[in-house]
Structures are given as structure tokens and as C-alpha cells.
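Just so you know, all these numbers are worked out from the coordinates, no wet-lab data involved. None of these values were measured; they are calculated from a predicted model. Cβ atoms are built from the backbone, for glycine too; each structure is taken alone.
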Structure I
Amino acid sequence: MIKFSDLKNGDYVLAETDGQAYQGEVTDFNHDEKEICVNNGIQDFWFKSEDLYPLPLDEEQLFKLKFAKQVNEGGSVKYMKGAFRIQTPKQDDFSNFVIWYRDEKRVIQQHIPVHELQNHYEEMTKVHLTDEVI
């Protein structure tokens, strides 16, 4: 479950309905009913926050977000999208990593979901992180 207050327009989440789960994008909010509208790529559906789950941040998700990958000497891995960078100490280790944009750097010391990375990206770049190529 994701808290209603943790989501923003454009965040990617996992929505579950009738035992089926799919990745979608948050497109709207009904603050009175505490419902979140999620587009599955075809149409919009409304959900309560208890039916939305975080997408775990991993390499597959970064590739979907159009990040490029660079393996460094020593085994660390850098993911790049424009001037934004993510560096992990080793392949597939997203439990402790660094993100930076220009002169701002943040150390993330726990696994975070995709929507939290999107929120960090937006705070740092002033642009929402999407799957569009920049």
C-alpha cells in the first residue's frame, strides 16, 4: 500500500484490481474520497490507496525510464539520464546508492520504490521523471 499523500501526478505505481496487477501512471486525485486515478496505458481507473503498491527500484525499471548504464572499474554501476546520475556500489544493489544532479548530491541508504525516485528527481531537477527520452 502507498499512502495517498506520498503520490504525485505522473508517479508510476502497481495497481491491483480483481486479482490482476499492472503498472500504471497516476493521473489525478479525488481528495474528498481519497481516490487515485491510474492510467494503464489504455484508460483511467480510480483506486483507493490500499489497492496501489510501490514498484521496486531496479535496473529493469531504470531502463524503462530510459536511463543509460555504465559499468565502472571496480564494479560500481552508473545510470544516467541527462545530467542526472545514480551510482550503485555494485550491479543490482539498490540498497545503498548515490544520486546527484549538478551540484546536489543525495545518499540513499535503503531500497526505495520508483515513485520515490521520481519525487527525488523532480525535487532536484524541477522536472518530473518519466519514460520519455531527453
Structure II
Amino acid sequence: MAEKEKLRLDKYLWSIRLFKTRSQAADACDKGKVKFSDAAAKASRTVAIDDEYEVKTEAKRWRIKVTGLLNNRAAYTEAIKYYTDITPAEELERIQFQAASFNTGKRLSKVGRPTKKQRRDIGDFTGE
């Protein structure tokens, strides 16, 4: 890319795949979930190489350092070349702890409310 090319923060966060859509990236900026120098960063902020951002997503709290400007969304293997993940170790440990106790929300087999087949079998057994 050219030296003086301008790139919006929301577009950059979307292109390096921290957010699924650009509007989600812009919303995160508006809600103060993206910080630059401990202050909320606007979606229209111009990204520069060596900037450091703290980005809070659904999955984790990222700390990234910009190593290159990526204008369009690219494959993950390409996108990771444009930033360095400098997330503190304690944050990574917290995420691993949460993953260990994560509930998928799916019902365990043979636990809870009976299935339709089980209800028919109960009905046959009780004579209903």
C-alpha cells in the first residue's frame, strides 16, 4: 500500500477478521469497546502502522499492534500478517479457564424432558 493512504479503524478491524462485518466493528467503536491509548477510538479514526489498540470482542479482549494496512478483507492466513497479537498472558489464561467451564447450551443425552419416542413408550407402559 502507499505510504499516505488512509484507512478507517472500523474497516481495518473488519479486514483483519476481528469482526464479522464492518458495521459490527463500527458499533464496537461507538460503544467504546475499541481503545487507543486508554481512550475510546472512533470508527473514523485513521489507522497508522505501530498503533496499539485494545479491542473487546465476544470471544476475548484483544491487544493488537498494527504491522500493516489491509484495505480489503482477506483470508485468515493472510490477515494475521497485518497485526501482532500482544494480548497479556493473564487474559489468555482467563479465556482458557472459561473454555474449560463453557456450557454449550445443548441438552445432555437422556437428561431432562423426555423425547417424543420416550413419551410414546411411557404412554404404552401406563396404558394411556
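Using FRET efficiency 1/(1 + (r/R0)^6) of positions 51 and 75 (r between Cβ atoms, R0 = 30 Å, to 0.05) as the calculated read-out, with 0.15 as its value, let me know the right label among I, II. Answer for the origin of the read-out: I. When FRET efficiency 1/(1 + (r/R0)^6) of positions 67 and 115 (r between Cβ atoms, R0 = 25 Å, to 0.05) is computed for each of I, II, the one that comes out at 0.00 is II. Source structure of the calculated read-out (helix-only ellipticity at 222 nm (-39500 (n - 2.57) for each DSSP H run of 4 or more, over all residues; to 500), -9500) within I, II: II.
Structures I, II were shown, and Rg/Rh (Cα atoms, Kirkwood Rh) at 1.29 was computed from II. Here FRET efficiency 1/(1 + (r/R0)^6) of positions 35 and 83 (r between Cβ atoms, R0 = 25 Å, to 0.05) was derived from just one of the structures I, II, and that gives 0.10; the source is I.
Out of I, II, which one gives 14.5 for Kirkwood radius over Cα pairs in Å, for residues 11-90 alone as computed from the coordinates? Label of the originating structure: I.
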